[in-house]
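Visitor: Structures follow.
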Structure 1
Amino acid sequence: MKYIILILLSTLTNHLYSQKVLYAELNENNWDIYSISFESKTIKRITNDSLKDFQSDYSKSQNSIVFDSYRDANTRNIFTYNVYNKEITQLTKLKTRDGHPVWSPDGRKIAFQSSRTGNPEVFIMDANGENVEQLTFNNEFDGIPKWSPNGKRVAFSSNRDGSPNIFTLNLETKELVQITSNESYNFIQDWVSETEILVITDVSEKRQMQILDINEGSTKTILTEGNVTYARCNKNGQIVFTQKAISGEINVFLIDYEDHIIKQLTNSDNEKRFPAFHI
């Protein structure tokens, strides 16, 4: 009986944690990071700095949020926020643009985009900011990295063939595979599984989400009313995304990619970006 109760408590705790989303919001001419509860709609302000705090990602194993910020001399760098003690640690300190940080599935590494070598490239580093490794070497834009569920590959977007397309890089073999090859707008958002990725692309003159099978090339479009600006997914079959409405407002929404039921999480005139599950 005690064992069953512990399982139920663990399941309930995981469920409650899964009901939060991080996002950046423009409030009083400055960006900060917030979280919102799915059920209660309770909003919590995570950061409060006079300079922009932007994209964030949460690691359950580290119990930390990684985010990019302009708080260091107004230069974009990467920081972590410990959820337990609220301590903020600066990981990168260069006078270049380091952004789009994402945790590896095991929380040991962080992938990010940096212009430290000239143009934006993809890098990885340890969770403490050490052992930085450059993954891409190209004269055009390479960025917005996303880890595969097993942590063995990184997907990223690149302009190396003239238009935004998606590539994957095997971290062990360094094998580079081009996933999309067209003139449409193709930006990686997340991995749905080891063989499927979530992308934003052009569909009927709108920016919409698609789930793309990288082996078979098949796609499943997820239609929304507005233009989708950013999206992330979780292993429970949910996608959190921001979309720009006809009125110009950008809010945070949740959708189940099986039944396509959309739930609006935020409802204000303030612009919002970069939602991510706070699991």
Structure 2
Amino acid sequence: MYLRKIFVASACIGAMFASAAPAQPGQSHPDFSSSGFGWVSRRKVDAMPGSPPPVAQDPGRPLVANNTGAQPTFPYADLNNSNLTPFARDGLKRANDLADSGFAMYSRASRCWATGVPVAINSVVEPIFFIQTAREVTTISQADQAVRHIYMNIPHSANPKPSWYGESVGHYEGEWLVVDTIAQDTRTFVDNFRTPHSDKLHVVERYHLIDGGKTLEAEVAIEDPAAFVKPVHIQMHWRKSQGGIIESRCADGESVNPFGQKEEPIPVALKPDF
């Protein structure tokens, strides 16, 4: 039964890719989709010209990545960022205090939580796959097959219900895919430092291809008067990761805690959401 479920899921994903019709003559919108490759973030986040800096690592607590030969460390926010409101600074201090107490500050995605936007697109390990149709752009992260829906060429709902990835509507502007997201659940964070946000969070992503289609680039505007004095504008990049999507079930591995670390619990649904 388990193998049959994998086959059915794979077949459905393949059919969705197949149904994403190529652009017709005269159309100029970009195509990020493929069943043979995904996109992996290059991790670095740069401020756009004229933008306040995004939250960054505390220079006194350098971030050491895995597989560098040194002891890896966790994100630890620089609280001296002048663009933070007291609300955001307090939330980041709580996260830093947890790290000081020995709490293992793994990314929310690695603990099987839905991440929200824009964290959902900042995956440096698991690729993200795009499926593009006339009515919808769907992104599927290989990590736990997390799905995000972007509805094309329609306005936002009058009163959207908050959800993990919010309500995303999109349109094309020439070579750019533009995505506007509101109504995100406030249990998500703006970044991997765990910057909190309010129900007023507004994110606009603009995607296009560079380097002859080898690199995906996005300009992202993040606005929330509860968290930031001024909106933050950042630029991100992804590289192609060859190979089709494979099954990756988060909770299978993360439910084991061999080192006995203090860590975030894996979310458990008390009732089906469908």
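Just so it is clear, none of the values below were taken in a lab; they were calculated from the coordinates. Please read all numbers here as calculations on a predicted model, not as lab measurements. Cβ atoms are built from the backbone, for glycine too; each structure is taken alone.
Visitor: Using the calculated result 0.55 for FRET efficiency 1/(1 + (r/R0)^6) of positions 154 and 202 (r between Cβ atoms, R0 = 25 Å, to 0.05), pick out the matching structure from 1, 2.
Guide: Numbers: 1: 0.55; 2: 0.90.
Traced to structure 1.
Visitor: Taking percent of Cα pairs over 20 Å apart, for residues 66-209 alone from the coordinates of each of 1, 2, which one would give 48?
Guide: Values: 1: 48; 2: 54.
Comparing all candidates, it corresponds to 1.
Visitor: Assign the value 19, 10, 7, calculated as semi-axes √(5λ) of the Cα gyration tensor in Å, for residues 226-265 alone, to the correct structure from 1, 2. Walk me through the numbers on the way to the answer.
Guide: Working: 1: 19, 10, 7; 2: 31, 24, 9.
Traced to structure 1.
Visitor: Right, here's the next one. Assuming 26, 24, 21 is semi-axes √(5λ) of the Cα gyration tensor in Å as calculated from a single structure, say which of 1, 2 it is.
Guide: Numbers: 1: 26, 24, 21; 2: 30, 24, 19.
Corresponding structure: 1.
Visitor: Have a look at 1, 2 and say which one yields 25 for relative contact order in percent (Cα under 8 Å, 6 or more apart), as calculated.
Guide: It must be structure 2, since only it matches.
Visitor: Additional query: For helix-only ellipticity at 222 nm (-39500 (n - 2.57) for each DSSP H run of 4 or more, over all residues; to 500), the calculated result is -2000, so let me know which of 1, 2 that is.
Guide: On the way: 1: -2000; 2: -4500.
Only structure 1 yields this read-out.
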